[in-house]
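Visitor: Below are structures written as structure tokens.
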Structure 1
């Protein structure tokens with residue numbers, strides 16, 4: 001049995017709510033035209049990295065638009081087929097499966113007008129995929145943009161910390177960050193299994209507001225990864241949380257502190273040149 005990452009489709013992998021609303025009874029957020037399938041930023045790279053790490057990629061999507069009469073099964077399947085094609089072209093990855101639920105208790109199409117065990121937050125799609133594709137749920141993850149995605153994952157037996165809700169103020173801000181979390185946990189497990197050491201170190205900003213700037217955040221994280229790579233270190237995860245840069249890497253605490261010192265040196269100089277102000281607080285752990 002192999003691990004998988006279960007993926008919500010709309011507004012997780014592809015843009016939906018920001019597209020023009022389709023003709024009624026479909027509504028804003030329903031994507032019924034395959035020509036409009038576009039991967040969100042960071043999705044192609046994230047999928048490629050997850051696939052390369054050995055995860056099967058499985059889409060599980062509520063499509064109540066069918067029950068509401070806004071699309072046919074054939075239209076949903078055409079969008080899903082286009083999704084497969086775009087992911088194969090842009091990420092070089094074949095999806096292991098695409099599951100969708102056309103049922104909704106408030107639907108108007110008699111055939112689909114009911115509740116169903118596949119409709120998230122119920123776990124039916126995930127359980128069906130796990131059975132059909134021989135997936136190890138205990139080692140699997142879920143990424144989605146809605147609370148019902150997380151609820152479906154936990155109901156299927158995936159640990160809550162492995163069910164990531166994407167969006168501002170959620171578990172992770174974007175798909176790329178979700179992929180980073182999955183891969184960091186995967187790499188940590190591999191390192192520990194081989195008897196290696198993993199350490200997490202952090203460095204606080206002098207002014208938390210500075211790290212609210214998207215350019216500063218991306219520069220600091222990129223510097224941590226680049227400096228670590230140049231030094232031959234395995235940087236498993238680098239992120240800004242609150243007023244701190246947090247880095248998890250393979251190696252000793254001394255190695256981690258050395259990396260932070262180099263990141264401090266590089267980004268402090270850059271930030272002072274740009275703003276005239278210091279970036280980091282003194283005496284960080």
Structure 2
């Protein structure tokens with residue numbers, strides 16, 4: 001089955017030094033790029049020297065040791081290559097909305113490149129799977145494709161498995177409605193249309209991957225944490241510059257910082273009109 005694309009689509013997976021998307025670093029990245037013009041997909045895979053301690057837990061998962069990456073390039077040395085490979089494509093992965101994408105954004109930020117998802121659709125294959133059949137990637141491959149997982153937690157193997165799983169999901173859920181725990185029905189959400197899958201797999205209430213901001217009932221962006229919980233972000237930070245600077249200088253994700261900068265900048269322009 002070929003994907004119906006109106007924009008290039010990059011499937012990707014990362015292996016990292018740990019699970020903290022702000023502090024930890026990427027050690028391996030693999031990507032497969034599908035083109036809207038139908039040409040053959042392209043692959044890119046590389047090991048990266050994180051210049052950062054690797055947790056024992058992470059090594060037990062992916063098996064990559066400091067020795068494996070000692071002579072590999074740092075992320076800053078390959079950032080432009082990765083950035084150019086992705087281009088303006090949509091992004092897809094497995095648990096990518098909560099982990100891979102935020103961590104990739106942090107790495108680009110440290111390398112001096114601003115990488116935004118504002119104009120990209122994000123296809124999290126795990127969210128389709130967890131909503132329709134809550135299991136692991138290995139179980140998903142077996143369930144949808146009748147294949148056994150080999151080389152699990154090798155980035156490129158995981159990317160290939162993710163591609164196969166999405167294709168299997170598109171076949172299995174053709175014409176199938178989704179009914180949530182409250183009885184709400186979403187008619188045939190898993191279709192060969194990336195916008196539909198994006199809408200189905202993303203929690204559209206939240207503005208950022210770390211869920212620090214969300215939309216209120218009027219569609220305004222408000223805080224979802226801290227002393228200003230529920231208050232409008234733009235107006236609040238415009239008035240409280242100390243809190244604004246605190247967010248920009250503390251351990252918030254680069255996505256959060258991008259968003260608050262834009263919100264305050266736009267709000268300032270509105271006040272001048």
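Visitor: With percent of Cα pairs over 14 Å apart, for residues 48-127 alone computed per structure, which member of 1, 2 shows the largest figure?
Guide: Largest calculated value belongs to 2.
Visitor: One of 1, 2 was used to calculate log10 I(q)/I(0) by the Debye sum over Cα atoms at q = 0.07, 0.09, 0.11, 0.15 Å⁻¹, giving -0.28, -0.46, -0.69, -1.21; which?
Guide: Comparing all candidates, it corresponds to 2.
Visitor: So distance in nm of label points 7 Å out along Cα→Cβ at positions 208 and 224, computed for just one structure, reads 1.7; which one of 1, 2 is that?
Guide: Traced to structure 1.
Visitor: Same structure, new question: Distance in nm of label points 7 Å out along Cα→Cβ at positions 80 and 232 computed as 4.9: which structure among 1, 2?
Guide: It traces back to 1.
Visitor: A further question on this structure: Which one of 1, 2 has log10 I(q)/I(0) by the Debye sum over Cα atoms at q = 0.24, 0.32, 0.33, 0.36 Å⁻¹, for residues 24-63 alone, as calculated from the coordinates, equal to -0.81, -1.10, -1.13, -1.18?
Guide: Among 1, 2, the structure yielding -0.81, -1.10, -1.13, -1.18 for log10 I(q)/I(0) by the Debye sum over Cα atoms at q = 0.24, 0.32, 0.33, 0.36 Å⁻¹, for residues 24-63 alone is 2.
All of the numbers you see were taken from the coordinates with simple rules; none came from a lab. Please read all numbers here as calculations on a predicted model, not as lab measurements. Cβ atoms are built from the backbone, for glycine too; each structure is taken alone.
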